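Take a look at the structures below.
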Structure I
């Protein structure tokens with residue numbers, strides 16, 4: 001599986017957590033910085049982010065991809081629309097969360113762990129059945 005990382009760097013601990021959650025080895029991590037210029041239109045910048053993955057149309061449709069989306073919500077939702085168009089389905093995405101101590105306080109300095117892998121296509125398919 002290939003991880004397209006549009007967020008903060010992925011650590012070795014994160015890689016182990018992802019492999020444990022998915023039951024699949026990660027063969028490659030492609031880091032893609034997701035900074036944008038807020039003074040320019042968003043969509044062309046998001047298209048450029050997706051292009052930076054360096055995948056061909058056939059690879060977008062056939063490779064096992066996992067997405068670590070950008071933290072900024074409007075970049076993330078626009079990117080998911082772009083990727084759905086390229087892939088033909090919603091990709092699975094990582095949900096990261098802050099690490100907390102035994103009392104439930106965030107650790108200092110802040111660290112993050114993989115909370116879960118979200119199957120967005122399954123969410124979409126379940127919601128589609130509610131349309132009637």
Structure II
């Protein structure tokens with residue numbers, strides 16, 4: 001799985017990492033701490049067209065339900081089936097085994113508009129980073 005340093009991030013804490021012809025997406029380690037105990041994830045279906053910045057699935061925790069926004073536009077080509085049986089993978093391994101789905105990006109350059117890892121680390125120091133989830 002991708003290393004956090006090679007990913008791009010949204011202000012709402014979703015990440016994307018381009019790997020070959022697809023993009024792996026999930027939530028950041030920071031977000032899983034904020035959400036707390038993940039109990040269910042309503043993943044999108046393979047074949048669904050997603051749009052950058054638009055909600056495409058829901059994360060449920062013991063606290064509340066949260067929309068997950070797609071970091072890139074494209075078609076969902078795979079989902080992490082392990083999350084159906086073990087949604088806690090997100091809490092234990094948000095940027096590795098807890099990935100959500102893979103997208104065939106409509107435009108791989110779209111990810112360039114997102115924050116790189118150093119910018120995301122700086123963003124986490126701001127008050128705005130703590131109100132998204």
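-11500 is what came out when helix-only ellipticity at 222 nm (-39500 (n - 2.57) for each DSSP H run of 4 or more, over all residues; to 500) was calculated for one structure; which of I, II is it?
For helix-only ellipticity at 222 nm (-39500 (n - 2.57) for each DSSP H run of 4 or more, over all residues; to 500), the value -11500 is produced by structure I.
Of structures I, II, which gives 1.4 when distance in nm of label points 7 Å out along Cα→Cβ at positions 66 and 122 is computed from the coordinates?
The correct label is I.
Taking 43 as the value of percent of Cα pairs over 19 Å apart derived from one of the structures shown (I, II), identify that structure. Intermediate values should be presented prior to the final figure.
Working: I: 54; II: 43.
Label of the source structure: II.
State the single structure among I, II that was used to calculate relative contact order in percent (Cα under 8 Å, 6 or more apart), giving 32. Don't skip to the answer; put the middle values down first.
Numbers: I: 24; II: 32.
The value was obtained from structure II.
Every number in this text was worked out from the coordinates using simple rules, so none of it is lab data. Just so it is clear, the model here is predicted, and its values are computed rather than measured. Cβ atoms are built from the backbone, for glycine too; each structure is taken alone.
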